[in-house]
Structure P
């Protein structure tokens, strides 16, 4: 039997063992803590190293980006200098070499008379080149074949540049002194023929529309894109009626220095249009022209999506003959899927329209012949409000409330227009105009005179080109027309 003394010795031994174990556990804990601290320190050092490397990489990337930006600027400036030098080095021959880029056959009336005069001149060598386009930048380039076919139909000699060929390469081969482009909007054009890309050439513009009559938005340092788009700004010469010239002087970045107030050849072409009508009846003839802005995000004139059923009901009355003449870009805009009417709905509506017997659709570019042949024009805008007046026809404006405002020229234009708030009101106006004549006829004549001046715009354009070319160093052959 163990004595108390023995038990006490045993307890003391156990206590010493517990203390030893505690000391060992504490030592292990310290070792673990030290290990963790070392690992954390190593991780922190590694992270700091990575951060330092990332910082240096960011700084290096920023430096490289800055160098690339500076290099691009230097290359861009060198290209501009080269283009300017090339431009200044041209005009050395006795003949002006002119290229007209044609992508929009419906706007050929703006260049037709100019081309005719140049073709007959001994001191000008003019070449037409048909190209593709994409209105508003939508979709792939297309339409060169249609432009080619339109030129063939008109008997206009031309070269072709299909969409899969580089038009700049062709221009370099042709080596023109002057290049006409049909549209001031780069978004409509092959990007290889953009405003900057044509910088090596003297570019000219006869706008496809006779006169811009609506307010255009500003863009960056451009106060009015209607007269100071990038193409306007870079152009050698821009030919417009007086109102556009005065606007360019007032707000253009070059104060209108490149503008010449000459009227517009399309107004002269409209005046000379030969009547043609696709229907054989003897009822009053109505042209229904519809704009392509069938959305809420543009200039908002288009109404076909809202009034198509009312137009059908009117045509079914059988009192008049109707030709639907849509804006050239209406069908492509509907095809893009951005319009307020679908392709299926438009096809269904047109099928009903064309089946009535007293109706037709005119999708060709020769709408001036329709205007010359009709009795009244009904339209939701925009240029048709003015072009109908040039031809001397009464015009009824189916007005959409949300459209962008008219500018000063547009407000002057409206003096010769009858406005309707719907198809029933337009129908009543047309009936009265056919029966009683147009009380605004003399007003229209004054509007056209105020906005376009006298005929002869093409002659004034060719004369202005010769004059500016001489200022730039051109020396025509003695005895030539110039």
Structure Q
């Protein structure tokens, strides 16, 4: 049966391995685990960029940041391009569209103006609601740290959230993601005369790591084992990486070590899962489970000290490997292992809903896999990173089967992910891998040049 409605659930900066994880004697994401068991959970999905605004704009447009033009978090809005979005396509075809939660989608005209939303709640409306209740959302200075970030050929100071953990001291109902979910439930409980599409984009577990105390207590830090490469850079890492923002942030672990940050990340992921459980329960209560397509992912991952790095902004697996679950009523239950891209989600959703394709979308449809559980067609998966505040640190990535190649304009890395899942043994200088590296480098450069990538601008004919 073709689904009538869409519920698109997303977190911010959630690690892939939190899905299916048991920590401190409990499932971290029990509701998403159930959704994954009953749907298709793509085991090797990758974001288009390990940075919030470029990743989210890529998800909304189905286009690489190189194609849609949104390459930085802080690229001024005047540089936004006219890109069709999934939100707009749904509205144009008769869906009641609601976007609730974090937006961070940069297109022209702005998404809020471009789409006739049936409901719109974002950071600004949440902040206004909290202000009316006398709750200050000002960030404590100790929850951030200054790093020097490359931009325009120079290193300039910028502040980033660090890995310090602090407690949410207000009612749980006022916690941002609980508040957003309450607004989403209000929308779902409406009497809908037309098909609806709900985009519920939660903030957590993105830092600053401010956690409700009862959630933090569920994951005692002393019971959390750390990955073997925590605090240890890859020996084959290009020299410039240690001057990047992620490596600088990795020099500032929490006071009690990386286990403390892990505890907060798991607690916040668990809290988000509970909110999604409320959404799924409401679909059941309103009789809409059997005609609603449910999609879950996150915009990008989180390194949590692996490779001596914190946050995202690199091409290592913790930052770019993301969960991606598609639950189709009457569809398959499977866990395909072929690499897929965030860019594949828009074509998949439009096909499953019977919509025309979104103009400009670059990915391939995974609808056949969702319906049957088969492996999707093998295809190269690409990722780009250009810096956060300014153009500076450049990373380009291609994943083909079990191989990953990364190029930063000078240095390069090559990993066999099947033999080296922690990416600690680059094969870029291994003569036995020369042919593999050349093939991946050629495909990556062709992809980037076709999109007028600034990293390869000097090589344009």
Structure R
């Protein structure tokens, strides 16, 4: 027994990864019900089954799940696969905490266990959605960044840039971070401790070289992906081809007819302002993006069904609104952030919507699933353990909007040698939150799922700093050890 404990301490990452695998398999044994979410899941399944390539959502996810849902002819097979992806994410979290950040084993293990049982993570492992694999990609993105900051190598920067564009292919919300993250690493490296025997000029030359490699690798990765999209869809290079429609819907509350870049768009905005449509239970921004009587659908119809032109007009209209009233757009982001803090019963309704509880039984997605995977997979799943756990955790989700602040606090109080890594966590979480609240058409809790990993890491850093401070004892007032080093 003692020998086993000693071995686990020496190989903490491997041991905790096996613990995470056991936990995830136990969770699958309790609940292996696959969950579907409106058109998102339908689009991914169409990619897997038919090879359909969507121009506004990820197509790489559909190709990733193809072996597990098409070759087996079963949706439940996807659940253990995504659960194992969650276990791999736990392993990477343990690695960055123990190896890169030198966090104590007990604190790191507690953080990993918390992540393994986090309700958003557990639910997303059961959805036919990109979040589970994207979460693993984000963990790898952070792990590679930390590896570079410990052992700076140009090759690591190139691999980091490739990981970033792979993340973008799963969810375009990662595009701003993928563009900035790799380039920021050499600058963060410059803030770190200088190696023994390393002269300042040599360090500056290394930083300049690495910055050039980071910019080149990032540019090549992103331009290559955009040109690949252009070839696949026979359109100009881009990350996706509905960005303008999403943008105009996200900033709908600040639009006025004068923002329109096309006469048809101006006439439509005037008509909708004079006679607003009946929204029903759907929020206004989502209505105008998805409903036949919403702005986006009517704009495309007014432009003769030209989706590409409609997207371009919508994008220019939204950007005109931004130039005219930037404070209004920031106000939208602020209201989106506050919306996450709504109390019950609104919070309960939000969790049920995100669980796919309101999928229409006659929707094209349900028909498609029934045809390809059987009636059992298309039937409403009812109250599953994962759904109940997700609902029970609803009071904690708003706290994820505080992740950038928690990361900033961790950077302030952590040891100097790990500060560049913790600052990278703060950069990633800040960029993801800003993108979510600025560009999102809904304040959905699942959009906060990427915050779980940096939040767990930052809390572990703070806990470790507190324990180390207690071990050292209280220093006299005004002494250097009583102040965080900057």
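P, Q, R: which one has helix-only ellipticity at 222 nm (-39500 (n - 2.57) for each DSSP H run of 4 or more, over all residues; to 500), as calculated, at -15500?
That value comes from structure P.
P, Q, R: which one has relative contact order in percent (Cα under 8 Å, 6 or more apart), as calculated, at 15?
Details: P: 15; Q: 27; R: 18.
That value comes from structure P.
Hey, mean projected area of the Cα convex hull in nm² derived from one of P, Q, R reads 21.0; which structure?
On the way: P: 41.5; Q: 21.0; R: 26.9.
Of the options listed, only Q reproduces it.
As an exercise: FRET efficiency 1/(1 + (r/R0)^6) of positions 57 and 169 (r between Cβ atoms, R0 = 35 Å, to 0.05), calculated from one structure in P, Q, R, equals 0.25. Which structure is it? Write down the numbers at each step before the final one.
On the way: P: 0.25; Q: 0.55; R: 1.00.
Of the options listed, only P reproduces it.
Here distance in nm of label points 7 Å out along Cα→Cβ at positions 17 and 417 was calculated and came to 2.4; which of the structures P, Q, R was it taken from?
Working: P: 11.0; Q: 1.4; R: 2.4.
Derived from the structure labelled R.
The numbers here are math on the coordinates, done by the rules we state, and not lab data. Fair warning: this is a prediction, and the values are worked out from it, not measured in the lab. Cβ atoms are built from the backbone, for glycine too; each structure is taken alone.
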